[in-house]
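Please go over the structures that come below.
Where a number appears in this text, it was derived from the coordinates with a stated rule and is not lab data. Remember, predicted model here, so these are calculated numbers, not experimental data. Cβ atoms are built from the backbone, for glycine too; each structure is taken alone.
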Structure P
């Protein structure tokens, strides 16, 4: 038996969203944040920072070839990756803190997807017009010269923005002026060209076409945010007890018919970059950009109603507001146990990183005993142990390091290839040096077992010192 009803579709095709232009406090805040974040992203690789003749002068540089991360006066070495891990932990805790206090403000104001989508929509509005003009162009079936010209112009500008985005990204990994010259002259590494091409394409597609789809389907944060929020979280909401029943008052309405403040003008829906109706309640797609607040406040001003029909609010204030009482103070929502805990954790990690940064030394060493063989008996009967010592000079100039030994008085230290105990370590690099520790003939009975020792390194210029403990093995350990 055939069924005349078609099977329901599991996936509805995307309906493009064309947000209307809006002005107001939150829209202006988004413009400022967009200008600052894009300015930081595009201009930072061009900032210079003098570290000395032997070091790069780019203020922020991820030097993968030499395994260094330069951030102004801070230099992170590979073995100091815990600084990067700490910063990532702080970023996560900061995201938890802001979400717990103010909802998805990161998504609405500073997320790269939001910032570049805002920029692409701005370009689209400049070229094709505001919402109604873009809708007419979208639904226009005839592909005339005007539509082709507007679309090509828009796409070319989008591609240029994507090219600048990909170009700025690779500048963080090499000297920006040098890499720019190599890219223009065709002398850059293929990896640089491929990275720029990939980022240009993804920026073009994500910011120009995918837009809200990235936030809804690709980003995991909308599904995690619920665990970070509670009834005291300030987030964008609609005061339905004030706005309903919605509709415009007409002369034909019955005398006893009362309307709420919402006139069902759809202004809040038309400005939403996610295409949702905030009047339907909290939704996963909402990024708390607050553009609907600006749009609704503008309408309330024009019809002579108080602002705040759509506003930042907490669910815990609903009962009081329905009864006509004022909501709680904003700080009582922000300063509560959950946000205080996140703030304390965030501050604790930050203080720990600062402490570790300020106490770290400009010189370091590691000592690795050579275990094959454990020891060597020389022709005169003395016993020798071999150690690989890696010396790190974190300063911007070559430094002479003096090595010394503390432990059993009979033990002596020598450096392979050196007549003395001074090693010249180049600027901002590490040097692997082979070191020998010898016990004279006849001292073996006293050193039949493992004997502790300590290898010291002293910077001859400023007397800064560092050490590592190890042990000396005699014949007793070999038996």
Structure Q
């Protein structure tokens, strides 16, 4: 009988996993959340399970007990968590394991160990990886943090031991603010992760963020697929990624890749994973953390290597041996990924929710689109603002920059503002062209005034507003329901008050 794979996720990553499941002859099953009943990914699945989560405190994707219960009721063999949500939750992975469901990812214990940054760093030290000067473990309180910071010098960065995604993280420039920053970061970490432990590191002021994609099997084989540069960030959230990095020499790639593989082998890692490094202005680099899941930016690695990472995730979970060796991995050309978020870059990247009147993506052999929306979709406030990724491949870095700019110019969306104008501005900027940008670029260089062609978007949005206002003001008092035409009073009000 065919294996049955439940995807405990939504939007573009759900469609991405469905594609790999079908490639392997596996039945793809998804949840239909009441918070997003007409989502695009539902159309691609073989089967849909009604989550009935309207009355639940959290959407089904954040409810491990409900996921496993519904999985057992529907005879699910495997669960793929995607990224975000419960993808790095060791208790969820263990719950799957204890109920005989194959969790597509590493072991629960490895997820737990890598999720605790102090534990991960201790394991990295044993594997011989360089670390940024910092505390050996959590610091017990603000006073201890201040004492340690005084000893290594400012600026320092406070990080949540169990954190991720920029939460529970604070940069401290001077000793007078460390007590307040410590409490703020610890409280945020406790609320987000249930663990308020903090550790402290020397803060590198203009670093680059590099990450090596690895894949391991359950038989001790591990390879890496080169590096990605993810330095274009806002509040520690990535916006534009590229692979490879123009800041990494062939010798550095060899050395860092070897470190990544050595570390993964040392901890017995299997499945897809990412070893993250931070690189200082002088070219020195340090281990930062390990992510134990597929990442949003994985397509750029696939584009330059030809390796299907999600395909291998599933195959490894089924016990297959890697048929690829490190010598088989050749980096061909260059790739850039631009995240399309429904945010207004001219207004502090404020989230945009409401109706997508029209969306049209660029097309071409060198372009890959990953999206979870289509024209007529509603962007709700319940989930992340990323609605698509535009991934472009080129022969070299300048070629891919030119091709990506052309692709962005051929992206059209009416109804909501997006980060596409921001991405265009980034790719045209000299700091990106000469690859000198760092993780501080958005905060220290970018200003809303740098955006171009905003007038076109505003004119398009205004035209859409007038058109739909005219249409709906002529309606009877009975406004169509959300289910019948994907609209409701809330969406109408959003339009009329654009």
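Going by FRET efficiency 1/(1 + (r/R0)^6) of positions 208 and 360 (r between Cβ atoms, R0 = 41 Å, to 0.05), which of structures P, Q comes out largest?
Looking at the calculated values, the largest one is Q.
Among the shown structures P, Q, from which was the value 2.9 of distance in nm of label points 7 Å out along Cα→Cβ at positions 72 and 88 calculated? Source structure for this number: Q. Work out which structure the value 12.5, 37 belongs to, where Rg and Dmax of the Cα atoms in Å, for residues 112-199 alone was derived from one of P, Q. Derived from the structure labelled Q. Among candidates P, Q, the computation of mean projected area of the Cα convex hull in nm², for residues 368-431 alone that gave 5.4 used structure P. For Cα extents along the principal axes in Å, the calculated result is 70, 58, 49, so let me know which of P, Q that is. Derived from the structure labelled Q. For mean count of other Cβ atoms within 10 Å over residues 352-359, which of the structures P, Q scores highest? Ranking P, Q on mean count of other Cβ atoms within 10 Å over residues 352-359, first place is Q. The greatest value of FRET efficiency 1/(1 + (r/R0)^6) of positions 152 and 344 (r between Cβ atoms, R0 = 41 Å, to 0.05) among structures P, Q is that of Q. Each of P, Q could give mean count of other Cβ atoms within 10 Å over residues 216-223, but the derived value 18.4 comes from Q.
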